[in-house]
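Bear in mind these aren't lab numbers, they're just calculated from the coordinates by the rules spelled out. None of these values were measured; they are calculated from a predicted model. Cβ atoms are built from the backbone, for glycine too; each structure is taken alone.
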Structure I
Amino acid sequence: MPDFRVFCTPASTEPATLTLTPEESHHLVAVNRAKIGDTVVAFDGRGSEWICELIAGQKNAAVLKVRFGQKIKPLPFQITLGQALPKGSFMDAIVRKATEIGVARIAPLESERTQVHLAGDRQEKKIEKWQTAALEAAKQCGNPFVPEVLPVQSATAFLESAKDYDLKLIASLQPGARSLKAVLKDFATAQNRAPKKVLWLVGPEGDFTPAEMSTSRSFGFEPVTLGPLVLRCETAAIYALSILSYELQNT
């Protein structure tokens, strides 16, 4: 894979040249030190890529000559992460790692035990920051699809509105939570196929409350254990997504 990747949303699906934004130009030319003639892959975050050559290296308006375009097939499944907001900057890391794993969307949630509460301009800035983190991660790992970061909402509202999923999972520390393998096996037996759209909820520090867990079950969520150890919420999110993605890719 070429060393240089840039984000671009051309007006045409078959552009001859691409002029990058000042931010993308600066990162390509000043930060990554791309030179005239270097191969650069431009992508739109929705599966379209253009293999290009850098023909003008202005730091505020770099120009790429398109050699050819290609459409990348999405994964045969979609994963949505519903993540209760953790403290500090851990959400940034979760967004980056979730992008590397290939999730389709990320829903930041305020649960009963969430200690971070966002409103107004602060929420908008955070969403913009997380979307930028997802874009940066997509560049680094070669993911042609940038996940959507949804607006912050309450966990209860999200539980109530979570429809159109084949399978809804919630990471649980409570007794009776089942293994992911067992849940997927039961789904395959009942549906004669693997799930295509999966939602996985991960709680904050201290996990979801018993009331939230009860509400989740009433809306069809399956409690899933992540093992005998108590994981930090950022570890739990990446662990949960990793094993789910692995299982879905090997079914």
Structure II
Amino acid sequence: MSKDQRDDTRGNWLLGALETVSRERIDPHLEPIKLELGVVVCEAGGLLKHAYFPQGAVLSLLTVLENGSAIETANIGREGAFGLFAAMYSRVSFNRCLVLLEGGMIRCPIEVLQSEFKRSEHVRDLFVSYSETLLSQVQQTVACNALHTTEERMCRWLLMMHDRAEGEALPYTHEFLSHMLGANRKSVTLAAQSLQTAGLISYHRGKIQVLDRPGLEKASCECYAIVKARFDAFLTPPSTAVHGDTKGRRGN
């Protein structure tokens, strides 16, 4: 990679958090790529040859059922990567991964990351910390999909994508949203109409623009704030994660 490309890797939080010695070993193997919206990076059960580090792109992880239906259980932006489980344990992908938002991305051969994972305690701690945080997003999404309304879930999803798109309009149809949320098209359309009537979003010809960010946060369930807080903190996990408080968060 050129010096400009190496500097650009800091657009991804995980790559930017690597120690210098690990970066020096990994950098020569990094390859900038750009994939179009909707492109499948890997199918569920597929063999992973690379891990992917978004720098502006967003990747969606979908759980695929036997009948072919699928639902999003997590999405990944510049805070993380797709393929770290392959670097740590198994090279088989548990999910279908597709491009949810176009943008910059870097990929790295799995073998390179596997070698660094075995070699560096810092890399092991970083990858495990991120993987635990990603798992928490999956668990929160499962609970959200089961217990919250389509409108609340849409607010959560739009807020997450608004963060990643840095305020730009989101290029999604109601049909696409219904697949991501695991909801029928009619309920998604009604939810979008309700949010537009309330002045929280505008929607025109497959483009969604957030108009009232605080209002959208208020209309969302608690899941957006919980997931965001976890990702904001994952690079510096508290000592209680290992040694301390096991009481956790309880309902009233």
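Here are a few things to note about the model shown:
- Once mean count of other Cβ atoms within 10 Å over residues 27-34 is evaluated on every structure in I, II, the highest one turns out to be I.
- Read-out Cα extents along the principal axes in Å, for residues 35-106 alone, computed value 32, 26, 17, structure in I, II: II
- Set I, II, criterion Rg/Rh (Cα atoms, Kirkwood Rh), for residues 131-194 alone: the highest-scoring structure is I.
- helix-only ellipticity at 222 nm (-39500 (n - 2.57) for each DSSP H run of 4 or more, over all residues; to 500) from the coordinates reads -10500; which among I, II: I
- Which of I, II leads on distance in nm of label points 7 Å out along Cα→Cβ at positions 19 and 43, largest value: II
- Test item: FRET efficiency 1/(1 + (r/R0)^6) of positions 51 and 147 (r between Cβ atoms, R0 = 25 Å, to 0.05) calculated as 0.60, pick one of I, II: I
- Computed 0.99 for Rg/Rh (Cα atoms, Kirkwood Rh), for residues 99-226 alone - originating structure among I, II: I
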